[in-house]
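A.B. asks: Take a look at the structures below.
Each reported figure results from applying straightforward, stated rules to the coordinates on display, with no laboratory input. All of these numbers come straight from a predicted model, not from anything done at the bench.
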Structure 1
Amino acid sequence: MSQRLKRMTTILDKLVRQPTMALANMQDIGGCRAILADINELHRA
């Protein structure tokens, strides 16, 4: 597993660029990624 967190400055920049965007509606603040060996592992996950 790995993670990628958005930095506060990146979040603020996005809110400035998109003034109608509400922080509560921002869908890409953080996420995780599973790296699997093959498609069968993907289906099991």
Structure 2
Amino acid sequence: MRELEHLLTQAGEADPDELLSESLLMSDVGTAYPILSPTVERHR
């Protein structure tokens, strides 16, 4: 989860059109991220 968040941050900084971020979020892990993120935060 942290690695995906880090990659999204880097992609946002490097790509103002957000094409990289969109690609990351369309990946298998990126698709699961919005579902898993609240669960992971709850257990920290």
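A.B. asks: Here P(r) over Cα pairs in 10 Å bins from 0, in percent has been calculated and equals 29, 51, 19, 1, so which of 1, 2 was it run on?
C.D. replies: Numbers: 1: 23, 36, 21, 19, 1; 2: 29, 51, 19, 1.
Answer for the origin of the read-out: 2.
A.B. asks: Figure out for me which of the structures 1, 2 the number -25500 belongs to, where helix-only ellipticity at 222 nm (-39500 (n - 2.57) for each DSSP H run of 4 or more, over all residues; to 500) was derived from the coordinates.
C.D. replies: Going through each structure in turn, the value belongs to 2.
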